[in-house]
1. I have 43, 19, 13 for semi-axes √(5λ) of the Cα gyration tensor in Å, for residues 219-330 alone, calculated from one of the structures 1, 2. Which structure is it?
2. Given that relative contact order in percent (Cα under 8 Å, 6 or more apart), derived from a single structure, equals 23, which label among 1, 2 identifies that structure?
3. Supply the structure label, taken from 1, 2, corresponding to Cα Rg over 2.2 N^0.38 Å with the calculated value 0.92.
4. A value of -1.44, -1.59 was derived for log10 I(q)/I(0) by the Debye sum over Cα atoms at q = 0.16, 0.17 Å⁻¹, for residues 19-258 alone; which structure in 1, 2 was it taken from?
5. On FRET efficiency 1/(1 + (r/R0)^6) of positions 227 and 339 (r between Cβ atoms, R0 = 25 Å, to 0.05), which of the structures labelled 1, 2 is highest?
6. Given a value of -26500 for helix-only ellipticity at 222 nm (-39500 (n - 2.57) for each DSSP H run of 4 or more, over all residues; to 500), calculated from one of 1, 2, which structure does it belong to?
Structure 1
Amino acid sequence: MEQKTSVYIIGAGVSGLIAAYELEQAGYHPVILEKQGTCGGRIQTIKVEDYQLDLGFQVLLSAYPLAQKYLDLEALRLRKLEPGAQILVDGKRFVIGDPLRNWKVLLPTIFSGIGSVRDKLKVVKLNFDLRKKSLDKIFNSPEVTTLEYLRTLGFSETIITRFFKPFFSGIFLETELQTSSRMFEFVYKMFGEGHAMIPQDGIGAISEQLKAKLIKTTFRYNCEVQSLNSTVITLENGELIPHQGTIVTANAAALIPNLTDAETEWKSCMCLYFEVDNTSIPPETIALIADEGKMSNNLYAYQDKKGRTILSVTTLKHEGMGEEEITETVKKEIQTYCGTGHVKHITNFRIKQALPNLENLKYTSEPSASLIAENIFIAGDTQFNGSLNAAMESGRLAAAGLIEKKSGWFS
């Protein structure tokens, strides 16, 4: 029994919570060591005054296979976003959507100035082709940049500049579409097969629901790990914890001596929240500012539980600028683009580690591949691709790897 109680997980993000759940199913009683005071990692909803705000604008793609496996989607009371987006450019508003999902956007999409009719037909064809393409084929396809991929498919520079760049900049957190074409196909397929959704209680409800499923797991919060080896975890306060198996979901290279893997590079973003009296952005619709040189990228307005209209604005152009300058610039932009009168600034989140910057993206691997040192296993979306699905898959595989190793299935 000692072997099943001397198992630890470093990090209480989604991958750590999934790993704990899988370990519990195998009879283990894991302990999660979390340096923050709560669970969730990047998937959190934070209270600021009397507002509940997500740690950056985030959506749940309902088509994620592992979201369907591990989450009770109905219990999350999900708000469904409209497929497509409103494009704000040259003083005009255009709608581009998926007419196969919502026939009402057929004519607005066709007659929008975002691209040619030929471009719109290519969008429909791309939707159709990716629905038929398996995830295995997507992640074994040749890897080029998303920009190269779209040009190869024959999309015009107009639709690339006015739709694909602003829309996927908000997803990939980079403005030049240099992200792998595998990630583009995966995300595009998930958008096409399901819906982008947000829990009624905020994105942190996902983490809270996963935590609530754990009945044998012990959480130690405000507990930062300094280092670990094959037998001992050393905390920042000097405490030594003997272990017989540990799953690392944080920065393994900084914790494990002589680990050859390089540290992960990260993409950052900044999310600003405002309370506004009104907005021209339609309900449950992502709005994109496609004009050159603007600070704001994607905007989303919603009603909170108190009936207030909250506007979330994401920017990727925040480096080297002060909070006040960014806030005032964005405030002027939303007054111009969104038709707002009164604008109250709530807070800003600078998210330095918003998405891992990865190459050679994968969907999955063998459980044994999660073993990176004796008795040490790795998890996190950094192992596969920057998505909630990858975080879940990596947690599942790390737990499976630990269980198999303890069972003697591999050496």
Structure 2
Amino acid sequence: MVRVSVFIYLLFSTFSVIVFFLPLSLQDRGLSSGAVGTIIATGALIGIFAQPFWGYVSDKRKTVKKVLLVLLFANLFLSIGLFSVQTFLLILIFYITFMFFNSAAAPLTETLCISYAYQHNKEYGRLRVWGEIGVGTASLALGFIIEWIGIGYIWYIYAGGLILAIAAAFLIKDTESTPVPVNLKSLGKVFSQPRLLWFLFLILLIAIPHRMNDSLLALYISDMGASESRVGMAWLVATLSTVPSLMFAGKLIKKWNEMGIIIIATAAYALRWAIYSIADSPSVLIYAQALHSITFPLFLVAAIQYLMSIIPQELRGTGQAAFAVTFGGFAGIIGSAGGGEVFDRVSPAAAYGIGSLITVIAVVATIGTYLYNKRHNIPLGSEPSERSAEA
């Protein structure tokens, strides 16, 4: 468990560079908020195709570790161009190519966590928490380091972290594969289920403002006059606040089931974005980031467990890719591009106000789904035995 935890910690530390500080790097190279949002959105678009592709390759080849190593080595080499080119077109080309590999790393790591937890009777949340700790501590450290040496040296930090993650990946054991073969027919049958498609739509509604926040919060705080260290502090507050939630998510789900937890998390999301829309200082945004503790981690664990309960075991990698495509792909396109345009044309407050409204709609839709499933005796989540292994 230690080796897997170290790998997750190191890999997610590198994600903080791409998600939280790359937008500042692009802005430093002369791009507007709208242009930054457009570039981030194209990466999300590529992820829609890349994540299922690599998920299917992983399921077909019955290996997560080897596919992850391919992705990480590709990220290392492509990042050289991504962090060095200056024009919008070249940045866009390198970012698209980079994201073809990078976008699949997180969902495959989630698959690794789920499989490891299932095989060793561990709680998923207690393993996944190391990713959040990695993001949080790296964000804080990056904020101070970049403030000290400048945003222009960000690639050296990213490359160093990624090399450590690659070294850790060599030390982990590959997940055991299921003996059931994967084929396109079974794949098509799974993704023609109305229940699955509706659930992915709910994920989309919830994820749009979340992905907007991931892409543009750093710009929002920076526009208020905050330094890079305060940007790092904001993400430290957010990610470390998730630690208790991830540690006890399994117990909460056992008590209230997956759909009940998703309703709670979605309602908290609506409140969170409403606060962001009326924030008048970086301090308000930093304190409000603590609401991340009852939004993302509870939603993540409950949504993944619910998704895994309606997808065959042999297609879990592909199912995780479907979650990532929806959460990071479609939602990333709408949230990053749409949010960036509203940032430029109206205001950040308006963008977060729209995000809060979208989430209120998601709350109503999720409650409706809960009541419908309960009335028609449709399971509201996984079986108790599955929860104990995967929570």
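1. On the way: 1: 43, 19, 13; 2: 30, 16, 12.
Going through each structure in turn, the value belongs to 1.
2. Working: 1: 23; 2: 31.
The value was obtained from structure 1.
3. On the way: 1: 1.02; 2: 0.92.
This figure was derived from 2.
4. Numbers: 1: -1.22, -1.30; 2: -1.44, -1.59.
It must be structure 2, since only it matches.
5. On the way: 1: 0.00; 2: 0.65.
The structure with the largest value is 2.
6. Numbers: 1: -8500; 2: -26500.
Attributed to the structure labelled 2.
Read-outs throughout are calculated quantities, based only on the coordinates presented, and are distinct from any laboratory measurement. Bear in mind the structure is a predicted one, so any value in this text is a computation, not a measurement. Cβ atoms are built from the backbone, for glycine too; each structure is taken alone.
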